[in-house]
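Student: In the part that follows, the structures are each spelled out as structure tokens.
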Structure I
């Protein structure tokens, strides 16, 4: 399981930029249905 850091995580919808999306799908081989875990550095965790 990998954790990703995003400084400003919106409350409703999270959009990753092209570079982040490519890394997750091509390098880490995440696919449809895989859970992505995000941390904002302030103690909040999102999936």
Structure II
């Protein structure tokens, strides 16, 4: 049973790195979209 766990260790690192990268990217894109929409709304109000 110990050998199977040791074989899975690199797989856990891979999952952690890929999952972390995906989460970081989604967070960054969401933040940029939020800021862009906020700026666009403010620009529209200033144009009136």
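No value in this document is a laboratory result; all are computed from the given coordinates. Remember, predicted model here, so these are calculated numbers, not experimental data. Cβ atoms are built from the backbone, for glycine too; each structure is taken alone.
Student: Taking 3.8 as the value of distance in nm of label points 7 Å out along Cα→Cβ at positions 10 and 34 derived from one of the structures shown (I, II), identify that structure. Each step should come with its number before you reach the end.
Tutor: Details: I: 2.4; II: 3.8.
It must be structure II, since only it matches.
Student: Still on this model: Work out which structure the value -35500 belongs to, where helix-only ellipticity at 222 nm (-39500 (n - 2.57) for each DSSP H run of 4 or more, over all residues; to 500) was derived from one of I, II. Don't skip to the answer; put the middle values down first.
Tutor: Values: I: -2000; II: -35500.
Comparing all candidates, it corresponds to II.
Student: So Rg/Rh (Cα atoms, Kirkwood Rh), computed for just one structure, reads 1.51; which one of I, II is that? Spell out each step's value before the answer.
Tutor: Values: I: 0.94; II: 1.51.
It traces back to II.
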